[in-house]
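Asks: What follows is a set of structures for review.
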Structure 1
Amino acid sequence: MSFRSRRLEALFGGPLGDATYEQIASLVGVEEAAEAEDLDYKQQLTAADPKGKEELAKDVCAFANHIGGVLVIGLAEARGVPSKALDTDLTDAHLRHLEQVIGSSTAPSVRYETYQLHNPAEQGRGFLIIAVPRSPQGPHAVITPPTKPTEKALRYPRRSGSRTNWLTETDVATAYHHRFTASAGRASRLLEVEREALASLPASNQPQLLVTVTPEVPGDMAITRETYNRYQQDLLTTSPGLGDGDSFFSRIGIGSRRLIATSGQPDGYGYQYCELHRDGSGVWAAGMLSGTAIVDSKEFHFANLDAVVYELLSALAFLGAHARDRAGTTGTARVKAALVEAPHTHPHGPPRPNLAPLLPFRIDQVDNHGVRRAQLSTQMCPYADAEAVALVDDLADARAPLVQAAAYLADELVQAFGIVEATPITRDGSINAAAWTAYYKARIEPWARARQVPLIH
């Protein structure tokens with residue numbers, strides 16, 4: 001689970017992983033960099049005695065139990081504002097010690113990331129950044145022995161402004177309730193988002209790929225006249241396809257707590273329908289008809305394997321970017337992909353329309369000239385689905401981890417058609433160039449090179 005904060009990234013000059021020693025040192029005397037609910041400074045952090053261990057556990061639990069935050073070690077502060085750079089120990093032994101303290105002093109153990117920014121003039125010393133995301137497993141407790149006899153028995157800290165407060169018994173009970181209901185709630189939310197999109201699709205006998213993403217920790221995308229104009233411009237001028245500069249959404253509208261983006265004609269093939277919810281959830285329904293064929297006097301629809309994989313990759317990256325960049329979510333998300341021969345064949349789809357004919361559906365592959373079809377499926381399938389959990393940042397960053405997540409889903413989808421693997425991508429996050437037709441290969445290869453995704457030739 002990764003921590004992302006647009007506010008802190010603007011303050012630090014970019015993502016935490018790209019921050020430099022000089023950038024952090026330049027915060028000295030900057031009032032805008034004062035301690036806040038998502039930012040704290042420590043001159044030193046040894047955690048060598050009971051009090052130090054308790055303080056470290058309290059700091060990371062407080063962030064995890066609130067909105068997440070960053071602890072910068074090696075910067076002294078005066079009234080909350082960084083006042084002096086005082087490098088801290090960055091040796092492996094010290095970092096392992098801090099890891100052991102956090103692991104043994106918090107319950108459930110708080111997840112976090114560290115970034116070491118070495119002083120160019122003195123290797124082994126510099127700034128240590130501890131980034132703690134908001135946790136869906138909260139509340140997290142400090143379990144080290146209290147260092148004060150009068151310490152409260154309930155030891156669940158939470159950040160409040162630039163201070164740390166302790167949760168009350170009611171706070172703790174409420175947090176536990178949220179923890180145990182959150183997973184079921186997000187599963188229900190994913191199904192709700194998918195159902196609402198299915199109900200909004202036009203009547204059709206066209207095969208569809210539906211990709212749904214629901215972050216575990218909900219975000220909040222503001223929808224105002226100003227933000228709508230900005231989102232509309234972005235959605236109309238930025239291609240949602242990976243490496244594809246010539247496909248765009250053509251209409252952007254507003255729904256209940258969501259943006260709606262579409263392209264193509266509702267009654268035509270290749271219609272695209274996308275809902276982007278305020279909480280960071282999203283669903284993309286893409287028409288997947290590549291052609292029709294007749295075998296043994298039986299006519300059927302089929303979709304190209306590489307087309308399915310390409311649309312899946314594009315949808316995951318696009319929906320992940322919405323969750324992170326518009327709704328401000330981070331951490332993990334529930335992800336679902338469903339491939340149906342028509343919207344109404346989905347278990348939660350709309351009623352069957354009075355349209356004919358409804359043809360069976362399968363996955364095959366045409367050659368680079370679009371003339372010859374290679375049989376891949378061993379059976380027809382009206383509905384196939386796959387679910388996974390992925391990091392929002394992995395989807396939005398659109399690199400090898402995106403391919404890994406897509407491969408997991410794609411393999412399960414195609415196995416419903418009797419196909420062992422989705423060969424255009426691999427579970428280790430590589431692109432198999434030989435398994436793509438010329439049309440999609442011209443898009444996916446430049447994207448892979450630009451994103452440093454391994455290519456297999």
Structure 2
Amino acid sequence: MKDKVRVALAGLGTVGAGVVKLLDANAALIGRRAGKPIEVVAVSARDRALDRGFGLTRFDWVDDATALAARDDVDVVVELIGGSDGPALTLARGALGAGKHLVTANKAMIAHHGLELAAAAEQAGLALRYEAAVAGGIPVVKGLSEGAAANALGRVYGILNGTCNFILSTMESEGRDFADVLAEAQRLGYAEADPSFDIDGVDTAHKLAILASIAFGSRIDFASVATSGIRAVLAADIAQAAALGYRIRLVGLAETAPEGSATAGLFQRVHPCLVPLSHPLAHVTGSLNAVVAEGDFVGRLTFEGRGAGGGPTASAVVADLVDIARGRTGPAFAMPVDGLVAMPAAAAGERRGRAYLRFSVADRPGVLAEITAAMRDANVSIESLIQRGRAPDGGVLVALVTHEGPERCVADALARLEGSSSLTGKPLLMHILDL
């Protein structure tokens with residue numbers, strides 16, 4: 001048994017620098033908890049000259065991050081490069097192939113290649129750890145795979161992207177429009193220069209696919225996550241939701257239904273939702289994340305905290321290093337890869353629920369009658385209908401809330417209205433989170 005854990009660190013951005021600073025600040029405490037010191041011996045990043053708040057002379061610098069896997073003086077490779085493929089995946093495969101444990105914060109790589117990497121780790125008796133890939137500093141991966149291991153989980157859902165949550169909760173508290181708040185999020189560093197992965201729901205979908213695998217013992221199926229983002233949400237939608245007793249949040253939801261039921265299979269969706277004020281997710285604001293899991297014996301579990309940022313994410317990375325120092329090399333997805341089942345994707349059509357629909361329509365007689373007729377013909381029952389305010393395209397805003405019914409009926413109603421000259425913009429559909 002080695003007297004210390006030697007780490008190669010690929011990527012010295014906000015998270016990578018945070019890992020070094022955390023290991024420096026809490027070295028004695030971490031060493032006592034891990035049973036031995038954890039020491040970074042080699043690093044790789046794009047810019048050697050960048051001031052990161054600590055010196056680099058104590059580390060070996062490697063220009064090619066993928067070469068870290070071949071070093072004899074390394075026990076664990078920490079991959080913080082990002083991206084589902086490219087150098088990150090090459091390094092991950094190389095590390096496991098060379099007998100190194102792997103820690104990563106790369107949710108895209110795990111969502112696309114996690115099963116392959118987990119199988120390689122199992123075969124070699126190595127650890128693949130990725131707590132930092134889902135919800136930053138919140139220990140939800142460990143909470144579900146270990147703390148809830150005795151439970152059959154039927155549903156897992158939550159707010160998994162801090163950028164979207166900051167935008168929506170700021171629109172809510174300040175009454176500002178989406179584009180204005182997005183620009184602020186970019187200035188504050190919450191959103192990237194190209195924010196598409198965040199605001200279009202892809203980042204949340206990566207994380208949801210991983211959580212679903214852990215929760216249900218299923219093979220990761222990122223391709224089956226129905227995904228939409230928050231670009232189309234208006235300040236008027238936020239205000240209307242508040243008047244109805246809801247807050248709008250981007251929610252990732254995965255659940256299973258038994259074979260033979262109308263909704264059998266694995267259902268995965270990322271979608272802006274109206275969340276009742278009585279639900280814990282309605283009170284998750286700013287860049288915070290929260291995950292809710294429902295077990296048959298434990299009931300509802302809620303995990304909440306900072307889901308991004310250098311400090312929280314570095315905390316999760318180092319927690320994984322501590323586990324490895326303790327000799328914990330169990331399966332990456334709560335059970336061996338061979339035990340994970342391929343669940344069929346469940347169609348949304350027979351799922352029952354209520355929905356919020358917002359239309360931008362021409363200001364002329366007969367428009368409301370056309371909308372209500374489409375709802376009637378599709379067997380959608382309307383709970384409330386409000387005409388209020390102007391859309392950015394100049395149309396009049398009409399919002400309605402449906403009674404509970406099959407989702408296929410709402411889809412049918414929208415299909416009946418498609419191409420109508422009465423509509424001046426694309427309708428917005430948001431499901432109501434009645435959980």
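Asks: Output the label of whichever structure in 1, 2 has the greatest value of mean count of other Cβ atoms within 10 Å over residues 157-164.
Replies: Top value of mean count of other Cβ atoms within 10 Å over residues 157-164, among 1, 2, belongs to structure 2.
Asks: Given a value of 18.0 for mean count of other Cβ atoms within 10 Å over residues 101-108, calculated from one of 1, 2, which structure does it belong to? If you can, show how the numbers build up before the last one.
Replies: Values: 1: 18.0; 2: 26.1.
Going label by label, the one that fits is 1.
Asks: Comparing mean count of other Cβ atoms within 10 Å over residues 13-20 across structures 1, 2, which is largest? Please report the intermediate quantities before stating the final value.
Replies: On the way: 1: 14.6; 2: 21.9.
Sorting by mean count of other Cβ atoms within 10 Å over residues 13-20 in descending order puts 2 first.
Asks: Which one of 1, 2 has distance in nm of label points 7 Å out along Cα→Cβ at positions 5 and 389, as calculated from the coordinates, equal to 4.9?
Replies: Source structure for this number: 2.
Asks: Out of 1, 2, choose the structure whose coordinates give relative contact order in percent (Cα under 8 Å, 6 or more apart) equal to 17 when calculated.
Replies: Of the structures listed, the value fits 2.
Asks: Taking 6.2 as the value of distance in nm of label points 7 Å out along Cα→Cβ at positions 141 and 373 derived from one of the structures shown (1, 2), identify that structure.
Replies: Attributed to the structure labelled 1.
Asks: Thinking of 1, 2, which structure, once log10 I(q)/I(0) by the Debye sum over Cα atoms at q = 0.06 Å⁻¹ is computed, gives back -0.28?
Replies: 2
Asks: Say we calculate distance in nm of label points 7 Å out along Cα→Cβ at positions 77 and 253 for every structure; which of 1, 2 gives the highest result?
Replies: 1
Any read-out appearing in this document is the output of simple, stated calculations on the displayed coordinates, not a laboratory observation. None of the values given here were measured: they were computed from a predicted structure. Cβ atoms are built from the backbone, for glycine too; each structure is taken alone.
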